[in-house]
Structure P
Amino acid sequence: MARIIAGVTSSHVPAIGAAIDLKKTEEPYWRRVFSGFERSKKWMANAKPDVVIAVYNDHASAFSVELIPTFALGCAAEFPPADEGWGPRPVPVVKGHPALASHIAQSVILDEFDLTIVNKMEVDHGLTVPLNLMFGSPAQWPCPVIPLAVNVVMYPPPTGHRCYMLGRAIRKAVRSYPEDLRVVVMGTGGMSHQISGPRAGLINSKFDKAYLDGLSRDPKKLTRISHMEFMREAGAEGIEMVMWLIMRGALDDKVKEVYRFYTVPASNTAVGHIILENIERKTKARRPAPVRQSPSKGRRAAATPTPPSPASGGGRGGGLVVRSKR
């Protein structure tokens, strides 16, 4: 049986990708950002997931105003890096997991979530930057990745509650997949930022840190944040944080916070990151049924011996037969 072992969130600032590609990660401005993910890369190397489900938003690379799916699941065998205007990023082609993706699609759609199934799609910085932050810059990504694109660009985006419940449906789907796979779910985007208009450059660290707290301790409270509140408190692009709730919904109710990191700014965005692990369920060994003494022991001897009963297997004496409860 497949199982989700952990969830990860990460901002997907395009300038972070540019810093990686142009080898500027050791410059003082960027070192502050990348140092926060050193522990995360070690954690991911130790976790060794068999599959990553990456929740992200497309930036007019695979979709446009002509086609705007609310939720689009990548079921292809591979997803090439998109050309975002200056050529594709020099990152590996993302290899998919069509069997698990198709199983998730079937399970989730039958649970009444209307996914768009995508069998050909390019992926942009929204997906590849978080992969870099968690895996580094390998020649090939170390495991298959299933992309789940969410519309947070054109109004109306899905609500936080809808995203959280989709995560629940994904958890159910993964658990019903027969192959033994370790799965990590990534929620990307955010945190607070606004890239245009009179409030361009807005960052709200207080809101961001409270949101990280909520992911760990009270995610259902976060599902009640309205679109208007996201925009007011976290900027127009802060709505991306609803994607983190898909990750959180896919985890168990109780989780262990392994690590978090927060810094501002990266370009014009607050960078937030958290790693949450499902708590391993340990099956308790059944205790053997207690052996009960014969009621006659320690009391005065019975005047007439009790004949053997069929239930006792024909044994001698009138001892009480105790069967373990199964």
Structure Q
Amino acid sequence: METNKTPSEAGRWVRTLEGYKAFRPHPLPPEITWTPRLVRILSQADSLLGRLAGEGRRLPNPHVLIRPFIRREAVYSSRIEGTQVTLGELLAAEAGAIPERSPEDLREVGNYVTALEHGLKRLKTLPLSLRLVRELPPFLDGNGRVGRLLITLSLCARSVLPEPLLYLSAFFEATRADYYDSLRGVTEKGDWAGWIEYFLNGVARQSEDALSRAERINQQLARWRDDFAGGGSKVPLQLIDLIAANPFLGPRDTERRLSVSYNTVMRAIDALERGGVVSKVGDSKRDRVFCARAILDILEEPARLVPEAIAPRRRSTRS
């Protein structure tokens, strides 16, 4: 058993049976001194999280938006561990595009999607427990991704959010230096307050971020539905519904999902292309894929790091 050189109030370092070095915290939860500053930050995060929960209940299609949000979380959580897949590449591959990215990287991100979707499904019949965690696919790089995954599962298990709309990995990735500094602050100095402040700021910013993205996506979808309402075919409107879950459309995949002919799908895609909803991706004449760029751009925007009322020139990631 090995201890760290600098004594920590939070725990100690140990050597596992497999030979890895691991930090073993003292019994949790720790004692936290709730200073006025920390209470204010907690209150702000709680208020914004409550707003996201309330607005999430009023969104017309939260269950549809969950799919791209989960994939966005998977991309950023895996990127912290070294993968390079973009959200667009993952969504395009799921729509049938031939990926240019390393298959191993896509598989790693896909494993996270599978784990999170499995965890959310199991929460309907099983409480958040060690049993549920053991059902999740393991990650060879340690507990980082499992810990980030448990944030979402915890919020849903406690009914803090009606739908899994809040994800923090994009914030952690965008503020990676602060992320690691705050984690080291716990292990090296027992600075739980510093970690809590950083984490709560992430909750506040990503609550605003998630609500903004969801509202803008729904507004764009509503405009497109209005444009194609009253047409001779309902298939363009069905494609718009599919775009809400994935902005990429593969004709063959769409043919299978809608149970309509390939020619019917292509006529609907042509209509959407003429209406400026989608455009063809790449020059391939086989396995063609089309993208609703307006939706993808919203999903791929950088994470919000500052409150809505604060000018962009402020670069601090803490309140």
Structure R
Amino acid sequence: MHGKIHEKNNGHLGIILNKGIDGSYTRNALLYQDIIRYSIKGKYKENDNKSFRSRNLTRWLLEENEEFINYFRDPSTRHFTISNRIENRLDRVKSRMNHLIELNLIEEAGIVKETKGNSSILIYRYTVNGFLVAQIIEDERNNTNTIEDIYNLLQNYYKESPSSVDIFYSIFYEKCKNAGIFGKIVATYNDVIRSRSPIAHLPGFLQHLMIRSTDGEYNRIMVQLLKDSLNQLQEPIKALFLYNFKLELEMRMRAIVGDFAGYEKIRFSARNDYNIVSLQGICLSCNKYTSLGLELIPYLEEMHCNPRLPITLSCPACRTENLVIPFLI
């Protein structure tokens, strides 16, 4: 007898979208999908109708997930009480939840008291990426294309205790919708999800879709809308947003620098200027690293408007025009 094949979490959404040789979703993939769908379809949640307990999620899955439903139709298990059924499936659900937490689709929301007794337990909630993936899964199952639902989902999310990032993206997506390109943004997000790219390549801080396209005109429109959205921000919101943007890009840069000693000095010198992003390039001629600061918005514009061409500058070491600056989006 062959052992069970365990689907490994490789840091991308393939575990949610895995299909068997017959072209249908695997049992595990369907369970992941149903756990994510709980964000928009489920009941038994906390009073805020958003956070939830793992046991209550499992209770809902007993009513909705085909694997669980069929398992308890068997003569050997159909006599189980609801409580026993939950207990029987709980470890499997928690294991899949942990994978979804690693993928930034679910997060811990706090600690509450157990329904019975005085012990405490974790409660959870879905991230905005979790809600987006849930809506895409729901659209696929129902053969619908609810771009308006996704737009409303995002706008409602941004209204809750909005940060500078939330305020920016609320404005930005409204402009994208008015310009008639929000549907393409959703389609791009869908493509990234299904591409099996590592989760780090999904929109993180550059939230849901500051992704470069091969369509130059589309990229130019996106950059102009980004600029228009920035100009609409009031101080200090604009400063906060750009500072967060700067920190995110510099965190990505930090992960790939070849000369950290040089990079940390440049980064430190520009720490108080949110308009400058600290970067490091390598010269293709002399193979030396150079750390430098570039203006944030022109750097972003260059990345989007010339997605196939690297940024090249003059190398201070050998004076050639071969200092290559990495794209960080």
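Some values worked out for this structure:
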{"read-out": "Structure (P, Q, R) behind the derived value 1.8 of distance in nm of label points 7 Å out along Cα→Cβ at positions 46 and 182", "value": "Q"}
{"read-out": "Ranking P, Q, R by distance in nm of label points 7 Å out along Cα→Cβ at positions 30 and 54, the structure that comes out highest", "value": "Q"}
{"read-out": "Winner on relative contact order in percent (Cα under 8 Å, 6 or more apart) once structures P, Q, R are ranked, highest first", "value": "P"}
{"read-out": "Structure responsible for 66, 31, 26, with Cα extents along the principal axes in Å, for residues 134-237 alone calculated and labels P, Q, R on offer", "value": "Q"}
{"read-out": "Among P, Q, R, structure where helix-only ellipticity at 222 nm (-39500 (n - 2.57) for each DSSP H run of 4 or more, over all residues; to 500) as derived comes to -16000", "value": "R"}
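Read-outs throughout are calculated quantities, based only on the coordinates presented, and are distinct from any laboratory measurement. This structure is a prediction, so every number in the text was calculated from the model and none was measured. Cβ atoms are built from the backbone, for glycine too; each structure is taken alone.
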